[in-house]
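Below you'll find a set of structures to go through.
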Structure 1
Amino acid sequence: MPFEQLELFNKGSQICSPKHSFGPFIRDHVLIHFIKEGCGTFQVNEQTFFVEKDQAFIIFPDVITYYEADTMNPWHYYWVGFRSSDVVWQLENIGIDVNHPILNFNETDILWKHIVQLTQLSTRALSSYYKSTGLLYLIIDELFQQLKGTSNFVALNQSIHGDSYVDSACYFIAKNYTQDIRIEDITSYVDLERSYFSRLFKKHTGYSPKDYLIRYRMQQAMHLLLTTDLPIGTIGNSIGYENPYHFSKIFKKNVGASPTDYRKNEI
């Protein structure tokens, strides 16, 4: 059965400022945000999802949503808005719906090529209108090609990690990694006994809560080392390590180079 005509509603891109937000808001069309860089949170139906590079979040029609870019590593995203009840039906048929709105797509040159071309087109000329409509079809087709026969999209949306407690813990870490948080703070937030929570967390993420926190902090540190001129001590303090020596020691252990060497060699 063919799709009904896709109707392009809007498109664009934005390099967000820290904590840039939009909403609460209701839309009358489908809106997909493709994350090129950075991270942030997306809220819908009292659920909060952490969304980062190579993921997308879908805003479905007639629901209240809110989204906010990260403080330290804000989003750079592209968005495409359109109307099509058939696309909504097809997404829902494979488990992507208002309560499971996250796509974990493969970063392919062809997908980003279509997305960038579409967002750069003017839709005033008739020829551009037809071209933009054609690119929209190509974007949707490429997404469904990636969805076909894979389970990572659906598994991701069992609120990202397959368990709501684990999702809540990851959200807590993403919002509080700059503070001196401990595992007890996380277990208190999700209201689970520590040993049970640790087993559950590792089952769904592959990491212990402590290792996941360290890994998350190292990712933020690497980003700051490459994109800012902040002193090493300031970067360490910005990701939850007040002692510069302690930060450098943990960084070298996990990344394989000191913060100074990493910045020097990667830039």
Structure 2
Amino acid sequence: MTNYKNWPTAISTGDTSLENFQRFAKANVKGVEVSLRWFDWHRDWEEIVDNAKKAGVEVMSYHLPFANEINIANLHDGRRQFAVTVHKELIANIAKHGVKRFVVHPSAEPIADEDRAESMKQAKKSLAEMAEFAAQFDAYVCVEDLPRTCLGHDVKEMVELVSAHDRLRVCFDVNHLLTVYGGTHLEFVKQLGDKIITTHMSDYDFVDERHYFAGEGEINWEELITAMEEADYNGPFLYEGGFSPSNYNPDIPYGTIETAHERATTIKNYPIKK
């Protein structure tokens, strides 16, 4: 069993400047996930990693770009393969700089009910190819659970997606799991806990993704974090969102970089807000 207070605090960011990384380090944020727009793939990764090292933070993961143009579940096989090729090129370029976790969306949206089964087949085919490719760099493709009609919107679909290859891992986005489709946070951890190696931590109302600052929504954090500790999760408490006013509810308090670590290491103390 792990202790969540020892999980490194990390933040998803598109700002890879030395100044931003230094601000993170000063706030006891130990790592980052680099997340860039899909048309902004070709950043200078030598510079990014150098900035992180100078600041004393670790690039813990890279969020592979997501858009309809690079949908790995595309029903058109040529377009699906294009998406896979783009992702493989990024993995090859970035993994040589020491990044080992690559977060991927298993589909775009919307997906019609009649297309869901075939979309799942396409996604699994893509994920298996990507996982096999990443293995040569000792890296892992981390499948992210997604909301609404996206693939991976419930526990059952996530289990099926990661079954495509034994090296596939999971990025647990705790504000994407919409229980209307089936499954709870506890069931997710019970069935996939040994596959979770990174997270996207934020809060929500269980109606749709909201990306509130962790502790400002309806997640039972004491229950969730305890389950993850019991599953021996030992990756980052990695924030995705929550550091600016919410577009959904401007009355929800938002966090700052300077308060991120304190919130991450006391999150069990925050009651459910309704």
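None of the figures in this text is laboratory data; all of them are computed from the coordinates on show. Fair warning: this is a prediction, and the values are worked out from it, not measured in the lab. Cβ atoms are built from the backbone, for glycine too; each structure is taken alone.
Relative contact order in percent (Cα under 8 Å, 6 or more apart) was computed and gave 15; which structure, 1, 2, did it come from? The partial results should precede the final answer.
Values: 1: 15; 2: 19.
Checking each candidate, the match is 1.
With distance in nm of label points 7 Å out along Cα→Cβ at positions 13 and 165 derived from the coordinates and found to be 4.2, which of 1, 2 does the value describe? Don't skip to the end; give the middle numbers.
Details: 1: 4.2; 2: 3.0.
This figure was derived from 1.
On distance in nm of label points 7 Å out along Cα→Cβ at positions 21 and 245, which of the structures labelled 1, 2 is highest? Walk me through the numbers before you get to the answer.
Details: 1: 4.0; 2: 3.3.
Biggest value here belongs to 1.
Computing Cα Rg over 2.2 N^0.38 Å, for residues 5-60 alone gives 1.08 for which of 1, 2? Please list the in-between numbers first.
Working: 1: 1.18; 2: 1.08.
The value was obtained from structure 2.
When P(r) over Cα pairs in 5 Å bins from 0, in percent is calculated, the result is 1, 6, 13, 18, 20, 18, 14, 8, 2, 0, 0; to which of the structures 1, 2 does this value belong?
Only one of 1, 2 returns 1, 6, 13, 18, 20, 18, 14, 8, 2, 0, 0 for P(r) over Cα pairs in 5 Å bins from 0, in percent, namely 2.
Of structures 1, 2, which gives 2.0 when distance in nm of label points 7 Å out along Cα→Cβ at positions 181 and 205 is computed from the coordinates? Before the final figure, lay out the partial values.
Details: 1: 0.9; 2: 2.0.
Answer by label: 2.
Of the structures labelled 1, 2, which one yields -10500 when helix-only ellipticity at 222 nm (-39500 (n - 2.57) for each DSSP H run of 4 or more, over all residues; to 500) is computed from its coordinates?
Working: 1: -14500; 2: -10500.
Derived from 2, not from the others.
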